[in-house]
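J.: Some structures to go through are shown next.
Values quoted throughout were computed directly from the atomic coordinates according to the rules given, and no laboratory measurement underlies them. Fair warning: this is a prediction, and the values are worked out from it, not measured in the lab. Cβ atoms are built from the backbone, for glycine too; each structure is taken alone.
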Structure 1
Amino acid sequence: MSKRAAVLAPGYGGTADQPILKKLASALASFGIESRAVTFRTRGSRPSREYALELDDLRAARGALGDAERIALVGRSFGGRMCAFLAEREPPDALVILGHPIAPPQRPRPRDEAVLAAITCPTLIVQGELDELGPLAVLERIAGRNPRIDLVTIAQAGHEFGAAEVEAVAAAARWLDGVLR
């Protein structure tokens, strides 16, 4: 089997030690998928202009995976946005976003929508049914027009997934195991 790996990006203000990333790393390891989590250097401050530093941090983590033949970008919330922006420019073998904050109330993100609509790699979005930052209607509309996007809805979960975090992580790990083969 080819060496499979994933870069894991945290939610806004999070670190490589964010609990959901640790759970995801463990789930991926059970499928033989290596992972490397990143802490954005802008953590705790405003994102960099055009997200240049965050994208460089993702590139560095990807490069640190060395001889991996198949690499996925996986991000939680803000980290998912950053992974999507990098995937638009440099498509990975797969992209996973856990809780996409694509359209927070009163703050539409047309660039996020355009990037997701144009994504060319296999993509999974795991979204809470009640996620106020990423309304399902927006994601369903985009996924309905882009056959590369799979959307998994976690019933009764919000943006943080809560007790359903285990389900969200398992869905992402299973999907990546299949797509990275």
Structure 2
Amino acid sequence: MHKGFTLWFTGLSGSGKSTLTDLLHEEFKRRGYRVEVLDGDVVRTNLSKGLGFSKEDRDINIRRIGFVCDLLSRNGVIAISAAISPYRDVRAECREMVESHDTPFIEVFTKCSLDELVRRDVKGLYKKALAGEIQNFTGVSDPYEEPENPDVLVESDSEPVEESLQKILSYLETRELIGKAE
């Protein structure tokens, strides 16, 4: 069995949050764990429809994700959030909410250089943002506040995805939140 906890991914668009959460979701399901993923794009479509990209709307969106993660994790589910969540203070609020119910909150920072993000960007969003064609683009024309002390640091521009995955799984095993792989 496993304990409920929140695994909170933060990082710029294209930094590897969804890739890692998909792999973790598959691994946790393989192990028979109860797990749910709250992907930023999916949440915006279903839970936060109508919100824009002002700081206030972004904060509301992230608080909603935090609320659902808290609800799931305190009921024994592994809740994985994969949203940019650009502001430290709102991430801290989410951590406080989850931990106030004696459930762990693990922040994973998927760090990636802007040059690599531009190189990876199949939709060309960074190029458009850098050219001023997209307003309020996090990391370009809108701020992104990197975590000062994440629980797990993934450097997705310099380490293979399997190494990043193992780093996260090892951290969770060390904290005894999941069992060792069989």
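J.: Work out which structure the value 27, 19, 14 belongs to, where semi-axes √(5λ) of the Cα gyration tensor in Å was derived from one of 1, 2. Could the numbers behind the result be given before it?
T.: Details: 1: 22, 18, 16; 2: 27, 19, 14.
Clearly, the read-out refers to 2.
J.: For structures 1, 2, which has the highest computed value of distance in nm of label points 7 Å out along Cα→Cβ at positions 119 and 151?
T.: 2
J.: While we're here: State the single structure among 1, 2 that was used to calculate distance in nm of label points 7 Å out along Cα→Cβ at positions 135 and 167, giving 3.6.
T.: 2
J.: On to the next question. Supply the structure label, taken from 1, 2, corresponding to relative contact order in percent (Cα under 8 Å, 6 or more apart) with the calculated value 21.
T.: Structure of origin is 1.
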